[in-house]
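Bear in mind that the values in this text are calculations on the coordinates, not laboratory data. Keep in mind that what you see is a predicted model, and the values were worked out from it rather than measured. Cβ atoms are built from the backbone, for glycine too; each structure is taken alone.
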Structure I
Amino acid sequence: MTLTVIQVKNFKASSKTYRKYDGNGLYVEVTPKGQKYWRYKYHFAGKEKRISLDVFPTVSLKEARLARDKARLKLSNDVDPSAVRKAKQEYDVAMNEHSFAAIALEWHTKLLTNKAPSHAKRVWRGIEKNFLPVMGDKPISMITASHIRTALELIEQRGALETARRSLQYCSRIFRYAIAKGYCEKDPTIGLKDSLAPPVVTHFPSIIEPKKIGELLREIDAYDSPITRYAMYTGVYTFVQPANIRMAEWSEFNIEKKEWKIPAEKMKLRRAHIVPLATQMITLLKELKMLTSNSIYLFPSIRSRSRPMSENTINAAFRRMGYTKDEMTCHGFRHMASTLLNEEGKWNPDAIERQLAHVDKNKIRAVYDRSSHLAERKRMMQAWADTLDNLAHPNNVVHLPASETG
C-alpha cells in the first residue's frame, strides 16, 4: 500500500528509527528526532544497495517518487544509481575544489613563497587576467589544449607576444603541479609553444654611444636634486635593477670590503647578490651619508624618511633632463653596461652576466661561478667606473693608483 502526504506528515518520532514503505523500493525513514529521510532500496549485481533522496518536506512525496523512477530507469539500463551519484559528487568536488582557479592559487601559494613578493604578485596578476576568465571555473582535469590556446590568442591579440610565451610557461607549471598532486593526468600545454607567434626582441631604451654617455653623465652631474643625482650615479656605477637602487639600505653596504650585498628577499630569483663597489662609488656613499644617514634608506622619499623614493623618481629626472622615455630609462643603465663591457672584450662574459644577476640554471656551475668570478668582477667594476669618468671628463682624466683600482 502506497503512502499519502498526510500519512508522511503525521509520522511521529519514536525511540528508535523506523521505516514506512511506499512501493518499488521507496520508503521514508523517521529518526528519533522526527527527521524524515527518503530512501530508495534496490539490488545491483546481486547486492542490496540504498541511496538517499533527500529529506521531507524539502522533497515532497511526488518528487521522491520521480527520483525513484529515474533511479529505476538507470537500473533497467544496467547502470548503478549509486555509482552515478558518486561520479556526480566527484565531479562537483572537481568543479569547486579542483577548478583551474583553485589549483592555480594553490600552486602560487605553495611554490612562489620563495620568490620576491613583487614577482609573485605579478605572476598571479597575469594568471588572473589571462587565464581565469577563459577557464578559471573549469575542472583542471577537463581543460584541453583548445581552452589554453584560446587564452593565449587573446593575449597575442593585444600584441603582448612575450607575455603569451611567459604565460604558457606558468600555465604548464600549474599543470605539472596538478599532475603531481593527482588532480589531473596530463599537461595540455605540451606542443602549444610552437603555435605562438615569436616575440619581437626589444631592449629597454638606453644610451650606448660613448660620446652620448659622456653627455648623459655631465647632465646627471648638473642635476639640481642631490639625492636623485646620487641615485642615478648609483645606477650607472652598479647597473643593478632599478628597484634595488630605490630600496637600498645602509645596512647592506660594507665600506671596508667595498661591497654591497643585496639580500635574497630583494632579488627576483631570491638569491643574495654581491655588488663590488668602485672607489668612485665609495666616495659617493660617504657624501650621501651626510644627507640621508637619518634614514635606513640611501634614497628616502621626499615626503617621509621612513619610505624609499618613488619608483618614478629617476625616470622623471631623465624627462626633466630632456631625455624621452624612448631614449633613456633607469633600466637602461644595465643595457649600457652590458653592451660596452661585452664590446670591450676584456671581461669573461660569465662575469658580466653574474654582475647583472643573470643566474646560471646549472646550480653546481652557479656556485662555482659565484666564487670564481668575484675577483674579476671587482676589477671590472673599478674599470667600468674609470671608463665612465673618462667619458664624462675626457679632457680631465684622473688615473688612479694600482693599489686603489685593486
Structure II
Amino acid sequence: MGRFTRIFLGLIIVLLHSSFTGAEIPLGEKEKIPETVKEKVAALYPEAKKIKWKKSNGKFKADFSIEGKKIKLLMDKKGEVLKSVREISEKHLPVEIQEHLNKRDTTLRNIQAKELQVKSKVEFEIKGITLSTKEKFKFGPKGQILKSKIKNLKHKQLSFYSQKWALPPILLEVSGISLINDSLMACVQDELGVIYIYDLKNSKIADEIPFAGPGDYEGIAVVENDCWAMRSDGMFYKVSDFLKADFQVDSFFFHLEKKEQDFEGLCYDKAHNRLLIVPRAFDTFGQTIKGIYSFNLKAEKFYTHPVYTIDMNSPVFPKSERKKNKDVALPSGIAINPKNNNLYITDAYRFQMLIMNRKGELIDRIKLNPEVFEQAEGIIFTDDGDVYISSEGVESPGKIFRIDNFK
C-alpha cells in the first residue's frame, strides 16, 4: 500500500469516527467562545480559573476546579446551563442524605460526592467503601434513594484512613507507636535507642529522649509515667518518668529457648497490668502456632508460657494460603481495642491485620492495602476506639494513619 493511500484511508477513518461520535473539539485561545456563555460561567462561578473549553454538537463544555473540587458544565450558545456535574464535600450534602449516612451500621468511608443537575432536576451521587464493600448510590434532593449498587469484596480490606501524617526522615523506619495523650505520641525506629515524641497537632517531633545505644527497636508502650521500649532480641528498657529531665533507665531480658529471637509487637494490657509481646518468627511451640507472651508489671517478671497463641491453621486464613505457605502470619505489632477488648495484630509482611478475642480465638482477618500501608508496623487505639497505624517508608516517608471509629 502506497504512502498517500495510507494517508487517505487514515483521513477517512478519522472523519467517519467524528461523524459517529460527535467528536469534541478543544477550543484554542484564539477561537471565540460566545460572550453569553463566558458571562454565565463568570456569574455562577466568579472564582473559576483555567477553564478548559470543548465544543460538542453545537454545545459548549466547561471544565474547571474550585478549591480542589471539579466542576463540569454543558451549555448552549445562549449561556443556558443544560447539565452540571459538581464535586462537593460530604458536609454540603442535603441534611437528609447526611442523616441517612450517619444511621448506617457500617460507616461509609472515602466518600466521593457529586451534585448532578439537568435543568431543574437535581440528584446526588455518592461513592464510598467499607472494609467489605464498594458502594454507589444516587439520591434525590430529599434523601430518597433512587439507585444503589453494592459490590462485596472477596476479602475484607483496609484501604481508607481519616487522617495521615508524613513523618520526618529520622522516622522513615518508624516501628512502634504509643499514645501519651490526645496530641502526643511516643515513637521508636529500627536503629536508634531514642524515644521520639511526635506532636500530632503540629505535625513535628517535639522532643527526643535517648535511653540506650543503637539496636533494632521494634515496640514501645506508655504505661502512665513510664515508657517501655523493646529490642527485637528480647532486651526491654523501662524509662521511668520518661518526660522528666531526670528519667531513669532499667533493662530486662526476655529469653525463649530459641537461637534467634525476633520480637516485633509490644502493647500495654491495662486490664491485667501487663505487657503483651508478640514475636514474628515461630518460637518453641513448633511450626503451627506463634505465642503471645506477657510481662507482669507489678512483679516485673516475664512468663515463657504464652497467654495466647496464633494458630497458623485458623480458618481466618484461606486454605489456598495455608497450602502455599505454613507461615501465614508474621506479626509486626499488637494493640487492644478498649471498645471491644479484642487484640489487633498487624502483619507488615503479609499485608494483613488479625483480630483475636480474649479467649485466644482468631475471629477475623482484614487485608491491608499495600498502596496505602506500605509496611504497617505500629498500632495503638484511643479510648474512643479510634486507631493509629504507623507504616515504615519504603518508596515514600514513614507515615502515621488515624482511622476514626474503627470497627
Identify the structure, out of I, II, from whose coordinates distance in nm of label points 7 Å out along Cα→Cβ at positions 88 and 224 was calculated to give 7.5. I
Given that Rg/Rh (Cα atoms, Kirkwood Rh), for residues 104-263 alone, derived from a single structure, equals 1.21, which label among I, II identifies that structure? II
Hey, semi-axes √(5λ) of the Cα gyration tensor in Å, for residues 256-351 alone derived from one of I, II reads 25, 21, 15; which structure? I
The value -15500 for helix-only ellipticity at 222 nm (-39500 (n - 2.57) for each DSSP H run of 4 or more, over all residues; to 500), derived from one of I, II, belongs to structure I
When Rg/Rh (Cα atoms, Kirkwood Rh) is calculated, the result is 1.25; to which of the structures I, II does this value belong? I
